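K.L.:
Heads up, there are several structures right after this.
Bear in mind that the values in this text are calculations on the coordinates, not laboratory data. Note that the structure is predicted; figures quoted are calculated from it, not measured. Cβ atoms are built from the backbone, for glycine too; each structure is taken alone.
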Structure 1
Amino acid sequence: MRRAIERYLNRIWYGPSRPGIPLRILSGLYFKWWARRLTRPTARPPVPVIVVGNLTVGGGGKTPVVIALARHLQKRGIQVAVISRGYGGSEPGEPERVPPDGDPGHFGDEPIEIAQTSGVTVWVCRSRLAALKAAVSAGAEAVIADDGLQHGALPRSFEICVVDGVRGLGNRQLLPAGPMRQPLSRIGTVDQVMIKGGQWHWPRALRYSLEPVAITSLDGTEQQPVEDYSGVEVDAACGIAHPDSFFRMLTETGMRIRQHRIHADHHDYQSGDLAGLQGPVMVTAKDAVKLARHDLGVDVRVVRVEARIPRSFLDRLNEHLQEFFRGQ
């Protein structure tokens with residue numbers, strides 16, 4: 001049902017059809033209800049807080065950017081933590097530290113993926129402000145917020161808005177008539193717009209890419225170069241916001257997709273979800289977090305990707321951190 005609703009809304013949001021009157025009325029109510037959260041908060045955080053978010057619902061590539069930035073800060077000797085609401089999990093009311101082998105049903109799939117891949121401490125809480133306080137109390141010198149542009153209670157020092165360059169901002173209308181969580185004017189208040197692929201353009205935006213770097217087993221103990229699968233027939237399955245981007249990436253690596261399974265974003269996989277597929281079945285790292293809990297009876301391979309971020313942006317981020325620390 002969720003996937004059917006997603007397909008219906010995506011046709012309206014990113015297609016030529018104009019949303020009907022009921023959806024437009026609901027968008028007006030959404031604007032009035034969330035008006036206080038539609039602008040950038042001004043409070044200064046205790047440490048640099050870098051928010052990686054988007055204005056639309058899902059699919060911008062936030063998580064790989066978060067991981068890349070966390071690794072960058074680590075290399076500079078900065079003790080960094082990541083905070084998240086833990087969407088798709090139970091969204092605890094008190095901050096909890098995410099173990100790499102934690103239950104995605106409790107912590108959410110993306111926080112566990114970040115904990116497994118980045119090597120930094122990850123905190124989840126329904127209140128990102130509470131998660132920030134927990135991270136700072138535990139010694140974090142800088143914090144990256146996975147999502148949170150719309151979280152008005154979270155102070156921040158730097159905002160990054162990621163945009164899928166293939167889909168752009170759709171019809172630019174607010175939910176549910178369009179994919180926008182905030183008005184278009186909000187994009188003018190962020191510190192950096194970063195566009196993933198495609199042809200969509202925004203003034204002074206930087207482009208980044210997601211590059212497949214390895215094919216691994218579900219548990220990560222086996223690893224192969226992506227080139228080993230060029231020309232190989234594979235199945236593909238994913239439960240992400242923009243599945244076409246995953247299938248397109250597989251095709252661009254030379255894989256021949258035989259058939260695929262598309263599930264709703266943050267799909268809670270069960271043992272039978274890949275039944276009938278011949279394999280090898282290619283999945284995303286986000287899907288792998290949940291699939292690893294099951295005996296699947298089919299060869300599942302994980303396509304590991306990394307965000308390639310322009311050096312110019314990393315230099316700018318370094319300057320921001322230096323300015324923040326000088327101002328303390």
Structure 2
Amino acid sequence: MKQKERTVPIVILILEALQRRLLESHPARAQVKEELGRRYAGYRGEQVLDYYTKYLPLQKHHFIFHDLRLPISSEAFFQIDTLILTPYYLLIFEGKHMAGKLFFDPKQLIRELNNVGESFPNLIVQVKNQQYFLKVLLEKYSFPSLPSDAFIVITNPKSTILPSPDYKEVLETVIRPQALRFGFELVEKKHPKPILSDNELVKISELLLRLHTPDEPDVFSQYGVNKSEMMPGIYCEECGQFSVKRLKRFWRCHICNQKADKAFVQALIDYRLLICTTITNREFRKFFGVDSIHTASKLLNSLNLPTKGERRHRKYELSLDYLRSLL
């Protein structure tokens with residue numbers, strides 16, 4: 001029973017918006033583009049993982065969660081790519097879409113790609129930490145302790161897994177997506193005794209969904225960018241320019257003349273991701289290049305956004321999920 005679907009991570013949406021609204025000549029643009037490429041590679045790996053997870057012989061008492069980010073403390077979090085919660089056990093899948101030769105040893109992972117070596121943290125230690133933090137979290141809320149298992153799933157076919165001969169955990173933990181079903185069946189046989197009641201299973205599921213906190217990084221501090229450097233206006237995907245204007249009751253690109261109502265919504269999403277979670281009539285007019293207070297008010301009200309305050313103090317609340325549903 002799927003409890004949480006995977007969606008495009010907010011950090012990817014933020015980086016896309018940031019790249020779109022930075023000048024080509026901005027010194028941070030290359031860094032943003034590089035980080036966006038890394039994030040997309042990770043997301044593609046997670047999608048491969050989801051494809052194979054979909055065909056596991058799950059039962060109605062198997063609850064599956066994709067892309068959970070849960071608190072360790074008020075300031076720290078841990079993230080799980082895929083979690084299967086059952087009355088018998090917890091099972092974590094951590095997807096990695098890494099190319100090249102992957103050398104696993106107890107201290108680190110070394111990747112060799114295009115004759116260049118690069119060191120990464122030990123992935124087995126990473127999933128063990130996830131298991132530990134999840135155990136502590138459930139104990140905090142007085143749930144029975146569940147046994148847990150984890151697999152690191154290398155999803156990129158252009159990679160070679162090379163374990164250290166003395167590191168047996170690699171053989172047990174690091175697998176390809178095609179081996180997911182076999183690993184799942186082994187875990188099923190390993191933990192035949194139920195520990196949670198149906199009611200406890202539902203309560204844990206509700207807790208995980210409530211505690212999930214999407215990652216919204218401060219990209220302005222990270223890349224040394226100021227909000228005032230964001231290019232205002234509405235972007236035309238066809239022309240690659242901020243060339244969409246309000247013409248005769250429609251949003252149109254003044255270069256290719258294409259109607260662009262969704263581009264208007266996308267620009268509002270960019271504003272939500274980069275500038276603020278609320279917008280006033282004045283802020284709307286400045287960012288969207290609309291002169292008329294009446295037209296701005298009409299456009300904002302047409303989206304049925306929740307509001308706070310009255311008249312010139314009115315703020316329109318920008319729900320990311322709602323705005324994305326309009327695309």
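K.L.:
Work out the source of -12000 here, i.e. which of 1, 2 gives that when helix-only ellipticity at 222 nm (-39500 (n - 2.57) for each DSSP H run of 4 or more, over all residues; to 500) is computed.
P.N.:
Working through the options, I get structure 2.
K.L.:
Looking at distance in nm of label points 7 Å out along Cα→Cβ at positions 205 and 285, point out which structure of 1, 2 has the largest value.
P.N.:
By distance in nm of label points 7 Å out along Cα→Cβ at positions 205 and 285, the leading structure of 1, 2 is 2.
K.L.:
Quick check for you: by FRET efficiency 1/(1 + (r/R0)^6) of positions 141 and 165 (r between Cβ atoms, R0 = 41 Å, to 0.05), which of 1, 2 is greatest?
P.N.:
Comparing 1, 2 by FRET efficiency 1/(1 + (r/R0)^6) of positions 141 and 165 (r between Cβ atoms, R0 = 41 Å, to 0.05), the maximum is at 1.
K.L.:
Of the structures labelled 1, 2, which one yields 16.6, 46 when Rg and Dmax of the Cα atoms in Å, for residues 189-236 alone is computed from its coordinates?
P.N.:
Corresponding structure: 1.
K.L.:
If Kirkwood radius over Cα pairs in Å, for residues 69-116 alone is calculated from each of 1, 2, which structure is the one that comes out at 13.9?
P.N.:
It must be structure 2, since only it matches.
K.L.:
Work out the source of 48 here, i.e. which of 1, 2 gives that when percent of Cα pairs over 30 Å apart is computed.
P.N.:
The correct label is 2.
K.L.:
Right, next: When distance in nm of label points 7 Å out along Cα→Cβ at positions 61 and 261 is calculated for each of the structures 1, 2, which structure yields the highest value?
P.N.:
2
K.L.:
Could you tell me which structure in 1, 2 was used to calculate Rg and Dmax of the Cα atoms in Å, for residues 45-196 alone as 14.7, 45?
P.N.:
Going label by label, the one that fits is 1.
K.L.:
For mean count of other Cβ atoms within 10 Å over residues 93-100, which of 1, 2 scores largest?
P.N.:
2
K.L.:
One of 1, 2 was used to compute FRET efficiency 1/(1 + (r/R0)^6) of positions 53 and 309 (r between Cβ atoms, R0 = 30 Å, to 0.05), and the result was 1.00. Which label is that?
P.N.:
Attributed to the structure labelled 1.
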